[in-house]
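So, here come the structures, one by one.
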Structure P
Amino acid sequence: MKKIDQAALLNVMETGILSETKLKGKTRQKKIKLWIFATSNDIQRLSGPLRSRFMELHLEEYKFEEFTEITRRLLKKRYKLDANVSDKIGHSVWNRMKSKDIRDVIKIAKLVKSSSDVDWLIDVQMKYGKNEHSDPK
């Protein structure tokens, strides 16, 4: 989040006033009661004053069983993939790509129709993809 956006968010959190500036400099303001929930992969990039306004919760990384269950449920609901294909995607992302990122599961799931597609796509990703989880050669 850019510093200017952090400053705007901090202002809203402090005052409860949401300001909107339209074309030609017209501004309107409204005092509102709001709750802000946020997530961050790199909390150090948030300003100290903004960070101090949040209650920080640090979640543990998924265990393999949890990752597999989330993968199976998500891919069944979103892409109608059966459990075998979903499990193969989850296993391949976790073990071959060395990733615990569910977004990597989604990237693969969008492109596969069968179990053999998973192997091929993971091979292609490992060989040609820009993947921070793969070993450099």
Structure Q
Amino acid sequence: MLSACINQEPKEVNLHTDECTYCKMVVSDQQFASQLVSDKGKSYPFDSIECMAAFTYQSPDVAENAKFYVSDYTQQGQWLLLDNADIFHAEIVSSPMGLSLFALPELEPIPSVITDAEKLDWDKTIKFVVDRWNVQ
């Protein structure tokens, strides 16, 4: 009964103030920010999708039953529930942590300037980050 009262909505991420939960860098670009909100309502901000994926891999207990939010690449400041978003990898995109990941609303067309985008589901995103960063 008590769990029904827990708020798992995204919290405000304060740019240039909030620290990434995974890499400890300051979150500085709303276009790539992401966050996990645990089943206890605690928000974990990240400066990129990459960091949220690595944290999810290393902290499955926190990630279990959490809600995941990513920033809409084309609508800065808009949070997308990961379940309603598509994640892409495109070398032309310069994400803060260098793995070129970005998110758009589900089925939203990719901006025409991005010609090399590969769509990844969340499991493939985690595997991509773990492999590229050699996450333990």
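Every read-out reported here was derived from the displayed coordinates using simple, explicitly stated rules and does not represent laboratory data. A quick note: this is a predicted structure, and the numbers were derived from the prediction, not measured. Cβ atoms are built from the backbone, for glycine too; each structure is taken alone.
Here distance in nm of label points 7 Å out along Cα→Cβ at positions 60 and 76 is compared for structures P, Q. The highest value is that of Q. Have a look at P, Q and say which one yields -14000 for helix-only ellipticity at 222 nm (-39500 (n - 2.57) for each DSSP H run of 4 or more, over all residues; to 500), as calculated. Going through each structure in turn, the value belongs to P.
Across the set P, Q, volume of the Cα convex hull per residue in Å³ reaches its highest value in structure P. Each of structures P, Q was scored by mean count of other Cβ atoms within 10 Å over residues 28-35; the highest score is held by Q.
Which structure, out of P, Q, was relative contact order in percent (Cα under 8 Å, 6 or more apart) calculated from, if the result is 20? This value belongs to structure Q. Set P, Q, criterion distance in nm of label points 7 Å out along Cα→Cβ at positions 108 and 124: the highest-scoring structure is Q.
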